[in-house]
Structure P
């Protein structure tokens, strides 16, 4: 079974940086990303893969879910499911645990770092958020969108939520979510994920932006949030009514439609809180 090795991840993703890093820095990074704890999770769930792995991982970590609106998804639907992105990693795994059994062909567009979770590679379509996208990965994503036997899911913000205007929320969504839906003739399913990372995580991200730091330091802390902070948590998922791709007409730009869709997802959270 493939285990997480931060030393190898850095060597493969940033070889020039790897040559300059002292060993003690690598050791600190292993501690920061909870390499030991993550590998313990993988060891305990190593016999599973795909949705079964996501379910087993949730159970091992004591994570539970309340799901509203699952009956709104037809078995014969052709969907692009989209959601806010409060956790940055475990929300994707949670959606696989909840939706993976309903849709055998579910594919989730994720940060390529998550491809190091070998048991979920079959569910993931990687996107490189810090460098040039590999052509093979681009082709795989395009083919998945055009495959009628595949249900797609993405987080249109591209990055996990952060403190904006005094609350935890996504940055503006990318217009590509609308373009992809129209090109692949997929109805869009808005979804809302109720959950958050630690205050320290969001505070550090806010501090980074105030200082104007380009390096996404929060990315390093995501495994810590997943391996430690998520343990024992209860999350709520709200699934909205599918929106026909024909709705996204020329009355608005794709950028405007993307923000309209973002608002629809957050409205689901507001409605759920009132119920």
Structure Q
């Protein structure tokens, strides 16, 4: 626990600075984290299959430098990526097969595409305020779920995937994510006077929904780790594990926050 706190003390200010800076600084930081996370994913999956990892790395770099955030190029990019993977099983058929292609492609989508939704939210109008809902709903939910679970948790949630998680903890995490997001909305609306009506209510709804999907993201990561029989993806963050251990819930909350804002923009 002490090591986790020390890492958080140094990591949170760095995160604040990078996200607030936005633009190319955030893009570069996400690109580096994605490459590390993809390395962790492919290394874990090598216990079961043989991902075509260098193709994955190359196309991750191409996506980061040249494709994102130009959505109109996504289709062409994915076609080229898939074509390169399929060529790999033609020219290196003795080493790779279609399962390796699928794992390589899924890993890229899971780590790279979902992670970059953080910047998609940051790039929105008032994204400098909305982007924090990703972290509040995910990490706030995780923290409150932990303390609720160890305090009153009795009923196991998914004992085969994550033995320590409880139903009470999950519910506490959802409530906590929603309430923390609501408080954040009130503070922002009051002190910064963001010109969006019902901002705190929007934060409450997004925070609650984000808390739900963040737990699904955590369970997804647990399922993958169970499959390949590892405890952590890596050790980049002392006390927290690797990139995918620390950001597994973020990968699910970031797209939800982005599309929720799109929906609320239509309503309000």
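For which of P, Q does helix-only ellipticity at 222 nm (-39500 (n - 2.57) for each DSSP H run of 4 or more, over all residues; to 500), calculated from the coordinates, equal -12500? The read-out comes from structure P. Computed over structures P, Q, relative contact order in percent (Cα under 8 Å, 6 or more apart) reaches its largest value in P.
No value in this document is a laboratory result; all are computed from the given coordinates. Quick caveat: nothing in here was measured; it's all calculated off a predicted structure.
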